Structure 1
């Protein structure tokens, strides 16, 4: 186990893929930066998620970066140990294939968002998806456990931080969400979901 402080890179594009990671505590951002300097976030991982496995399986250098968003606790599994474990446990290979399939589906959904939805609908869709995977029902509605910054949301949906701030304000004024610092509660999740469609 390794403890890593927040905002630290775990790997960068082009780095050798020598390990697979299991996130035990904190959050990790998987991203890439365009030559223009604009960052695109592919995923924000929560505890219990495995990452870095694809390049290890392909025996290829890293194609993305992984950066801690919080103080984290990570289990680092060297390539050799990972390969041996998969050889001894074929059922894990099946689960890993399903995981890769789910990630591919998530990326496909993001591409569809960029092509078929305008920015307000993309943000509504992101909030709706987060409510399903990371939401806790309370008296007001569905509170999101993930405390994403507006910049992190912007990087996930392909727009500017200012645009996210403006649209979040509009959602708040329409009574769709409540914001308390970085805690977001979906007051009308069904209406937000319809807006995303």
Structure 2
């Protein structure tokens, strides 16, 4: 079978936190206030937890099934530091390093384990939680910003594009956060 036929049956996917509408609007306003490059479309704003990249239909089925086994309680996340990645040419917002919730780190760890269980190679770089606001830009000087608190109660699986090519985002599934007993976390 040619590689071209296989490419069209693959899906480009990642696990992410998907902002609720009020936070999404605030993030988009912040992105529009920055200069240079291009703003990430409002509907694409997210916090990547685990990037799978191109996966086969079988791997996609596995990712969805294994995501059912993730057990992390709900948590609160404060995106309060505007900064950027110089090499990647992006502006982003994320939590202060000392304020990263342990539950967020555990969620990313478990989802990377899901990738491994489904035969998908996880990214080697260290997880640095952030929401990309602008691409192809000079990173802004790091500074504090005021955004609504994020009450994280679920994670999602997102497909980027069609037939393995980047493009519009489509939610393929969502899972509520819950503790070891299977109960939803309090979030309070």
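Structure values in brief
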item	result
Read-out mean projected area of the Cα convex hull in nm², for residues 55-142 alone, computed value 8.9, structure in 1, 2	1
Per relative contact order in percent (Cα under 8 Å, 6 or more apart), the highest-valued of structures 1, 2	2
log10 I(q)/I(0) by the Debye sum over Cα atoms at q = 0.10 Å⁻¹ derived as -0.41 - corresponding label from 1, 2	2
Structure (1, 2) behind the derived value 1.9 of distance in nm of label points 7 Å out along Cα→Cβ at positions 39 and 103	1
Read-out distance in nm of label points 7 Å out along Cα→Cβ at positions 95 and 151, computed value 3.6, structure in 1, 2	1
Among 1, 2, structure where mean count of other Cβ atoms within 10 Å over residues 63-70 as derived comes to 16.1	2
Label whose coordinates, when distance in nm of label points 7 Å out along Cα→Cβ at positions 15 and 175 is calculated, return 0.5 (choices 1, 2)	2
Origin of the value -7500, where helix-only ellipticity at 222 nm (-39500 (n - 2.57) for each DSSP H run of 4 or more, over all residues; to 500) was derived from one of 1, 2	2
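Computed from the coordinates by the stated procedures, all read-outs in this text should not be read as laboratory data. Given the structure is predicted, the values throughout are model-derived calculations rather than measurements. Cβ atoms are built from the backbone, for glycine too; each structure is taken alone.
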